[in-house]
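Okay, got some structures for you below.
Since every read-out is calculated from the coordinates, none of them should be taken as a lab result. Note that the coordinates shown come from a computational prediction; the quantities given were computed from them, not determined experimentally. Cβ atoms are built from the backbone, for glycine too; each structure is taken alone.
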Structure P
Amino acid sequence: MTTRWSVVIPAFNEARRLPTYLDDVVAFFEGRGETYEVIVVDDASTDDTPSVVQARAREVASVRLLRLPGNVGKGAAVRAGMLAARGAYRLFTDADGATPIAEVKRLEPALLAGADVVIGSRVLVDPSVSVIARPHRVAAGRVFNWLVARLGLRSVADSQCGFKAFAADPAERLFGGLQTRGFGFDVELLLTAQAAGYRIVEVPVNWADQPGSKVGVLRHGPGMLRQIVRARLRTGRRR
């Protein structure tokens, strides 16, 4: 039987935040009555993340753990999960549950209408959604997205929201060629998708900042900028 949805959740030391969101994901798709799988990619956690996921996998056959041999970064973890996925539609989402899994309902119509890539957005204005974020993160996001636009990513307001869905074939092609291993991987994905002529649709989603974020503006910002510049150079050469 063909798997309809694959949900990939990268996780590094998420034993505290992941269980509630994992339960939400399972409950959501069980309630839809269609085939699905949830792949949690453990990026060499040093806490109880693997055992938490394994315990849930023993209870729910659709949940599986993919353990990486070393800490390789979020981009590499998402890539591993997406290439291991079998679904006709493939979503990656953050372990903290900042975007509720029910927001799949907002992305799904665009996929069914033929979009190749559908990305959640915290920037597009929609009276039906709520975005709760700390002011300094909002400001940093605006600067980052402005820089990304200058590097050639057109018509995407929010490249970094960790809630993105793909049809199977574009997912395999895009993630198969992904080289950015860190937090800036979304930009390479979208630049490559844009260059390949894939149809990208951006959809407003509910989002709420969660405590314990793994991304720090000052700590990771410079590295992300280097990553996206290198990604832009790579996509330019591919063209």
Structure Q
Amino acid sequence: MKPAAPMYYSGLHAVGALLRHRPEDVLELWLLNERAGRGEARVTALAQEAERHGLSLQYAGERALERKAGTHHQGVVARARARRPGNEQALTSHVQRCGSSPLVLALDGITDPHNLGACLRCADGAGAAAAVVPARHSAGLTAVACRSAAGAAESMPFFEVTNLARTLAALREQGLLVMGATGDTRAVALRDLEPASGGQVVVVGAEGSGLRPVTRKQCDREVAIPMRGEVESLNVSVATALILYQLGFPEPG
């Protein structure tokens, strides 16, 4: 298997997470000239962390960092090997180690890297055990997704699978309930959603098209978020956050 190709990471959260979780993959690290001597707490802490790992800091101007990052960078850019997602076998082993009731997020056809990153951030915040995406027709852990995830692209166990429907069936065999997010009025209302005793998989589809039929067939149950206004749906990351937090932080019984 070829080593993951390097790419540019930008932003204090994304680069800070790189240094915490896999500093051995960081190849180069730049700070913005104008911020290097200001003593800003977050920049200083990041520089100290890099030095603890034996990384040499480099300094560059605003335009040079923008060319490397391709986006806003908060004064810090790193070149590092891309993270390699786990596969189906790794997911099975991971879920087995997670205990009695893991919460897993499955994203079906989320091709916008900003949405993927935001969903990972929500999953991390809600205490999800893993995030799963199909290897095809998914944004993947691009530089944009990692920046949008604000560090969660490193902290969240992340898996890319060849066949999402087959993976959901395998997770059900491991005792997890598969819950699909839909707009169907016959679905369970969000306020009535309760965690499953053996763990649960929340499956969220792309905005507009929703879950693919082959994916929806694998769902044991469906959940809908009530809408009182004129809009028909929420941004996928907002919907993901609502469902995951309902399950991750249930009200005491």
* Out of P, Q, which structure matches 1.5 when distance in nm of label points 7 Å out along Cα→Cβ at positions 14 and 150 is calculated? -> Q
* Given that helix-only ellipticity at 222 nm (-39500 (n - 2.57) for each DSSP H run of 4 or more, over all residues; to 500), derived from a single structure, equals -14000, which label among P, Q identifies that structure? -> P
* Could you figure out which one of P, Q the value 1, 6, 13, 17, 17, 14, 11, 9, 7, 4, 2, 0 for P(r) over Cα pairs in 5 Å bins from 0, in percent was computed from? => Q
* Which of P, Q yields -0.63, -1.05, -1.25, -1.33 [log10 I(q)/I(0) by the Debye sum over Cα atoms at q = 0.13, 0.17, 0.19, 0.20 Å⁻¹, for residues 22-141 alone, calculated] -> P
* Which of P, Q yields 13.4 for mean count of other Cβ atoms within 10 Å over residues 94-101, as computed? -> Q
* Structure fact -> Across P, Q, Kirkwood radius over Cα pairs in Å, for residues 70-181 alone reaches its greatest value in structure P
